[in-house]
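Chemist: In the part that follows, the structures are each spelled out as structure tokens.
Please treat every number below as a calculation from the coordinates, not as lab data. Note that the structure is a prediction, hence the values are computed from the model and not measured. Cβ atoms are built from the backbone, for glycine too; each structure is taken alone.
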Structure I
Amino acid sequence: MSEERLAALRRRLAAAELDGFITFTEQDFSYLADFSGDAGALVVGREDALLLTDSRYIETAEAEVRGARTAQHGASLAQDVAQAVQAMGGDRWGFDAVALSFDIYQRLLEPGVPLVPTRGIVLALRMVKDEEEIAKLRRACSIAADALEEAIDRVRPGIKERDLALWLEVRMREMGAEGPAFPFIVASGPRGSLPHATAGDREFQAGDMVTFDVGCRYFGYHSDITRTVAVGTPQAELQRVYQVVRAAQEAGIAAVRPGAQARDVDAAARQVIAKAGYGERFGHGTGHGVGLEIHEWPQISSRSDDTLEPGMVLTVEPGIYLPGVGGVRIEDTVLVTSEGAQILTVSPKSLRML
């Protein structure tokens, strides 16, 4: 598979009139060379490729890497990259301008690497998942959804957000996850108005809405699911908000299909919320791609220029947030198929008053 991905990268490089590409990110190592380490550089030329890493990972690289040579770099990684570039030839070498730090950029300039900034050359390849990637994403989503259901069964007054978040992480690991996809959000009561509130010491109280935004990693691939439940009976407005968000999420998922514009998926969800009078309380994008990173392309927002294709995996996660009162978000990870959207995070979405 690495050989096919490197060939696809080289086609993109040729189209951009680039002689090669340099990356320092672990996700690119994994995607392009099957390497599980997180330190080093991958230098991809027109015909040759070299994975440079340090003494901690060289044995792993020799066992794992496909499609590229491996070598242990010396005291200066930048110098060894420069030597590899010189050996492979060419005077236009691309790098991801978003991912590369300024420090490494300067270190590469010193030995004379002919750098050309690019944006998203590898990310564009990673947008469309192959069967192996989809299988890993399915399992990551299954683990997250099943563990979340068990956590929801434990919701009752007096439980701390932080305690249930920890329980969820342990449970996902017990089910086969490598670890959490991100710091879990468990936000109860008025803290639900904070879209990215990490779990704190607040105890659940009767009448609270509780938002769980969780996910896990499985063989490097991520999942993302959000459900909002109630502790007892919440106030009437929050019950109404819940139904609006659920309708918005259903509209967004219904808009997911091959050839659809990502911005139109965002619009489908956003229009439902705006029509209900809560447009100003939905401030973030409707979703994002999911894969080797929890946030990757495509972007599901009003500013996105992405077009959906079969094999893309993305989230649909509208929300409404009322400061001082609480909030509701519902999210699924979905696969774009030839017929539309297939939900990978299967879990009930009716309002549960526990």
Structure II
Amino acid sequence: MKKSAMILAAALLVSACGGKGKTGPATEEVAQERILTRTETAAAANVVLSEVFTSEIEPYKENDITPAAQGVHIDRILVDVGSRVKQGQLLATLDPTQYNQQLLQLRNLEADYDRLLPVYEAGGISKQQIDQQKTALDVQREVVANLRRNIEILSPLTGVVTARNYDPGDLFSAQPILHVMQIDPLKVIVNISEQYFPAVREGMKVAIAVDIFPDAAFTGRVALIHPALDATTRTFTVEVEVPNADRRLRPGMFARTTFDMGEKQGVLVPDVAVQKQVGSAERYLYVIEDGRAVRRSVKVGRQVGSSVDILSGVEPGEQVAVTALSRLYDGAPVEIKE
């Protein structure tokens, strides 16, 4: 029994020694295993700072055609929806009854004044009397002029009629009789981030694109830059004037405006190299240094074709991994695939 126990112990000792000798080289081999990856060089390049903003096209000017007096009848409406009108054109007239009554009274006052003036000059009446007659005449002339302006409704701008709310004979109430829009030119109101305030200037060209005309390119210009910024959104408002002689563009259309903000020196890497940390907004990539992958957090700028501008975290000339990214980790040994 003792002899058998000694044989078994000797066998276990030999087995243990043999096992230890085999695991050492295997562990070292695993530790030296390298991940095969391909790299691209981070390149310095000029990056065009073009920004796209979405908005709606608006009329350059618009106006509700509304007389000053309430509760008067509409005599004539000389235009309809879609009519093109010019500034100063007669659009509608109101009931002239009151105007005619006041005009008749004006004629009577004029006749009285013309009759009394020679009497005053001959010394038949006092200066106070003739002055009172002249004042009454001037007041009545103003009344008639105001009534004439009210019954003859003129267009305040050149444009197109977009709404008509009455017919001849209707009693005017609160709703405008007509609505006129100036659609040549048009304008686009754009809210731009404050960082671009120094780059935007009056007169600069702006590219306009609309979905309804996908193959057409339109050009506008900055007509007005509002002087104050919105403290809540940190944006400033820009009005872009858009020529529209062919009337293809219409108010209410969705538009994309592209502003050329100049150029800057950037660092471009392939966009496939940049990864997003799950559960956060962090972006990172792997830089290859001395045969190992080094994880770098980066700040990403704009997309430039198939590359992306890196604002911080990578320097020009550094090698970044573009394949086997799911297998890489910080400090992983790598082999560069040619």
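Chemist: Quick check on the output: 1.4 is distance in nm of label points 7 Å out along Cα→Cβ at positions 68 and 148, derived from one of I, II. Which one produced it? Working shown, then result.
Modeler: Details: I: 3.4; II: 1.4.
Structure of origin is II.
Chemist: For distance in nm of label points 7 Å out along Cα→Cβ at positions 44 and 276, which structure out of I, II has the highest calculated value? Walk me through the numbers on the way to the answer.
Modeler: Details: I: 4.3; II: 3.2.
Evaluating distance in nm of label points 7 Å out along Cα→Cβ at positions 44 and 276 on every structure, the highest lands on I.
Chemist: Another question, then. Ranked by relative contact order in percent (Cα under 8 Å, 6 or more apart), which of I, II sits at the highest value?
Modeler: Values: I: 14; II: 27.
Largest value of relative contact order in percent (Cα under 8 Å, 6 or more apart): II.
Chemist: Something else: Where does the value 89, 21, 19 come from, among I, II, when semi-axes √(5λ) of the Cα gyration tensor in Å is the thing being computed? Provide the component values of the computation, followed by the final result.
Modeler: On the way: I: 41, 22, 17; II: 89, 21, 19.
Source structure for this number: II.
Chemist: Work out distance in nm of label points 7 Å out along Cα→Cβ at positions 300 and 316 for each of structures I, II, then name the structure with the largest result.
Modeler: Values: I: 0.6; II: 2.3.
Looking at the calculated values, the largest one is II.
Chemist: State the single structure among I, II that was used to calculate helix-only ellipticity at 222 nm (-39500 (n - 2.57) for each DSSP H run of 4 or more, over all residues; to 500), giving -11000.
Modeler: Working: I: -11000; II: -8500.
Going label by label, the one that fits is I.
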